[in-house]
1. Out of 1, 2, 3, choose the structure whose coordinates give relative contact order in percent (Cα under 8 Å, 6 or more apart) equal to 35 when calculated.
2. If P(r) over Cα pairs in 5 Å bins from 0, in percent, for residues 197-404 alone computes to 1, 7, 14, 18, 19, 17, 12, 7, 4, 1, 0, which of 1, 2, 3 did it come from?
3. With helix-only ellipticity at 222 nm (-39500 (n - 2.57) for each DSSP H run of 4 or more, over all residues; to 500) coming out at -14000, pick the structure among 1, 2, 3 it was computed from.
4. Comparing Rg/Rh (Cα atoms, Kirkwood Rh) across structures 1, 2, 3, which is largest?
Structure 1
Amino acid sequence: MNLFQPEEKKVKPQVPLADRIRPEALDQFVGQEHIVGEGRILRKMLKEDKLVSIIFWGPPGSGKTPLARIIAHLTKSHFVQFSAVTSGVADVRRVVKEARARLKAYNRKTILFIDEIHRFNKAQQDAFLPHVEDGTIILIGATTENPSFEVIGPLLSRTRIFTLERLGPEEIKKILEQALKDEKKGLGQYKIKLAPKALDLIIEGSNGDARVALNAVEIGAETTRPDKEGVRHIDLNTAEESLQSKALLYDKGGEEHYNVISAFIKSMRGSDPDAALYWLARMLEAGENPRFIARRMVIFASEDVGNADPQALSVATAAAGAVEFVGMPEAQINLAQAVTYLACAPKSNASYTGLLAAKKDVKKTLNLPVPLHLRNPVTPLMKSLGYGKDYKYPHDFPEGKVKQEYLPKGLEKKKYYRPI
């Protein structure tokens, strides 16, 4: 290092707009009136400093982390935050140890905020369960996944679940307007003029995610040159480029995965090809494995169409084969053809319900002996015992059909298959 040269200034990383303008009070918070509005339970808990362990469950950009930060400002408790992505059991134990010491020395509680708590496995959740139970820490978890699936039962029973809703267009618009006016933390210094169509596109493209909307406006502002009056005009094209392809809310390992595939199956079952194509497109755009989609269609062909149209199974298996042979993206055309065929086909679940009824009897009756006349007498001993005796070979009779009992004793005349 040259001592006669001035030391280079360290450039601070630019904090994203969405983080800069996070509200610090409930009055600044936009949306979720059903839990933070006047007279609502969460507002009462904070006002009276009677906070209990809670989990915020909602889609991305709905305000889970901002709410946790507001609680940090309002509460008299010590606030500790870490992410389940980068933290482990050792971090939890350290926080608990410090919380216990703080409670003993200063009678001050500790709030532990865990972002993406669904990423903690069972062992990690077990690590702080007893400390939530005995009041050493107050837990605030944030998750985009259904807590019923991702949080262990004992922990769920000791927390209050608050469900956050996707932000509506007017709420996204209000957040953007605040950001555009705020000269200290927002984009007020840029003198931005956002075209109405550009605003509508960003609101629609955000899919209810405030962070996506704010990021798009920030990119648009930073990449648009000011005119002679110093105004930056964000038009429709700029907004479209800034927004790019919005991320669909679709976690292939989480609840939304099952929600979408459920809607897909039920749309085909309800003979609605338009809805079925929409949900197919949702899955494809989100990057769902086409093999998974094809497998579900093959199952559907027998479960819901069945013998009402036996060709449906051939179409579904052909589409599955096309996925392997052709590959994506072209195979999506094959999937679309199969989906519309299955949706429009007549429906019958008689084969499937018949199987379920037969399985039910199998569990009840266990190992009923096979009737002697249906057994093959492959040895002289078996023949002497009556194996195959009185068996009627159908092809020896007119129309290849003969009346005889094929079910075990006790289940005679039982009907499982009842075609419509």
Structure 2
Amino acid sequence: MVEEQVHEALINNDAVIFGILILMLAFIFKTSSSNHPGWKKFYKFAPVVLLSYFLPSLLNTFGLINGEESQLYFVASRYLLPACLVLLTISVDLKEIFKLGPKSLIMFGTATVGVVIGGPLAILITSTFAPDIVGGVGPEAIWRGMTTIAGSWIGGGANQAAMYEIFKPSDPLYSVMITVDVIVAEVWMFFLLIGVGKAAEIDKYFKADSSSISILQKKMEDFSLSIAKIPSSTDLMVILGIAFGITAFAHFSADIIAPYVVENAPYLSKYSLDSKFFWLIVLATTVGVILSFTKAKKLEGAGASKIGTVFIFILVATIGMKMDVMAIASNPGLFMVGGIWMAIHVALLFIVGKIIRAPFFFLAVGSKANIGGAASAPVVAAAFHPSLAPVGVLLAVLGYILGTYGAWLCGMLMQVAVQ
């Protein structure tokens, strides 16, 4: 039986926790931009985004805070995430993104298939040498908990919650599976971010033509430089007004659309169309893209995407503070299963990437659009260049659409695998 880790937190005031998280982020960004040789060497092996997850997790791991009790993640995911999606898409050049071709969609689809077949294969492989790890009956059946990981890895939090409601794993099992989900995903993210620095070598190995990505990057750089200016207080207030005004519109609309779907088209729930969070993300992104065809696009010159990036990293820190890294020691078998599952996902991506000669950018973003969704796909895309963040956003939205259906199929296959 999986036991849930419970502790009494030393700090329960969210205002204090928020201040600590921002100080951590400030420290990470300051040291990562330092010219000191020691810091430069350190950040070659410890990417900024990984530290932004990991350091807050130590607060939770050592009992200083209780990440599950804090409301900061809810605030960040419901207010800052849709706002940052608006700010990251407002400068997008949709025509140029479409010119990237079908390989981005192929790699995204491959990533989804890797998750769907990886779960049952991981169970089958583990059952050959440690069947007790993937056993359990009723709500304690490991495969039930793994369906929630599938929901998260194909779509996002809304899809994960949908799998929790559909397959009903026990709460202690679900709690541990959340930790397996986050830690295994972030270990993969660590390697992806290392790969960003070696993208040219990987593209050479794949014999990939990344010229379309370079053209888009150059065009966005030129656009940003052409409109760049020192932002005034008015510019910043307009940027925030648009970001949070659209966030308000998205919330207002989601509160109408989701209940309407539940009442009049319940069969659409398998596509997460009954989720308010799904509509919140879709509407915020859609309006952001629409604004990219207007004069609002010039707000990029005043730093719209930079403010969006700040919001993303606050979200990243609030996700990190929910992790308990000591859970690896208490449930090593489940992390091994998660590792095998991820290895299958990665292997399939590299095989297909090699066959179709896809640039590493498509592999990385296609994977994180599934495993991480809107919270991390734009982060990985922006690691190549900030102008490429919208590619991650658009693919992540596609992941939300497919998430519940793909995870349900994965769950059915895992149920068969344990029989």
Structure 3
Amino acid sequence: MDLIFRRANLPDGRSGVDVGIEGDRIVAVESRLQATALEEIDAEGRLLSPPFVDAHFHMDATLSLGLPRMNRSGTLLEGIALWGELKPRLTHESVAARAMAYCDMAVAQGLLAIRSHVDVCDDRLIAVESLLEVKKRVAPYLDLQLVAFPQDGIYRSPTAERNLLRALDKGMEVVGGIPHFERTMADGAASVRRLCEIAAERGLMVDMHCDESDDPLSRHIETLAAETRRLGLSGRVAGSHLTSMHSMDNYYVSKLLPLIAEAGVAAIANPLINITLQGRHDTYPKRRGLTRVPELMECGVTVAFGHDCMMDPWYALGSGDMLDVAHMAVHVGHLTALHDIGACYDAVTVNAAKILHLDRYGIAPGCRADLVLLQAVDPFEAIRLKASRLLVLRKGKIVARTPEKLTSLFLPGRPDKVALNFVPGTVA
């Protein structure tokens, strides 16, 4: 073999596992693997994970903070207005440079797959062409999946549908939309139907910005579920944000959640951004805005998380760290039980990979050798500490290293034992 990890812990709870790699594939996952390799790495009980996956991001806007000015209200609508002011100033060089910088940052943190929405409402399609070029450039070390996204509304913007079709013809893989930003609820519902029909005609996936609002009457997710069933798109559709669900009455939600699950529609929450943009019109109490993550999970809906924004018109902060995203979800979603924290880890790994239809993702023989070794013993510790990514592998090759950091790790069941830079087995 080319490489063997020894004594690794896996996210599913297995411990002391050896993982063997040949070329760009995992060929063995077993205890005490009886084989040799050109290189062996002793994980010493640390967490070996498949890579992080960001199910929802806007790479065309990333790292544009302050251009042309700051978002003073902190609202979604001012962010959209700011982006509208910036769009005419975009150049191929600026979009590509910012995107490449972000991709480098992402890979260093073990983030090896990103679904990015790309605005198609600029008739020049500068962002579209720039991101398609970036996709080719980063392919050796990162999977970049691009969504044709009519930011200004497919009916609200007179050239949006034509531009969306042009973007798909150029190679974008996913159909996007924003029904709650259309001028009327009726137009929003019509946009969902039209966009799903385009996806069905072309055999593509759908990822709809859906009900990113504090308005409990914004119910386009219901239409999205219905169109998914009508057109046979089950397993190929995601509703992103879904923040209006936070404000809906419980009776309606009791009807809605089974509809989403039955239709095979996935849900993508964006904890950092949803907690920041939503509730801006409230005095007190202020709504959190994050969609009903635990209820969606309990109903059998595949739930993933996205970083959504970083240093752009909507969000001034961010680091590209998906553990930061999961950490926020744990807090604002009251997801503090151990199994819930594990589910939040899944939301930035296996669930997101499922929604993106990533090929041969995971830790099993035949999977791609895309792996992250973390300075943690399990997903709980990884999220709690936002653990360092010690090694990042892409197709069996190490592409990033991060030194260990000084950390304080609590040993469950042993409150008298706290270790700095704890290595399993060294504390009695």
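1. It must be structure 2, since only it matches.
2. 3
3. Of the structures listed, the value fits 1.
4. Biggest value here belongs to 1.
All of the numbers you see were taken from the coordinates with simple rules; none came from a lab. Because the structure is a prediction, the values reported are computed rather than measured.
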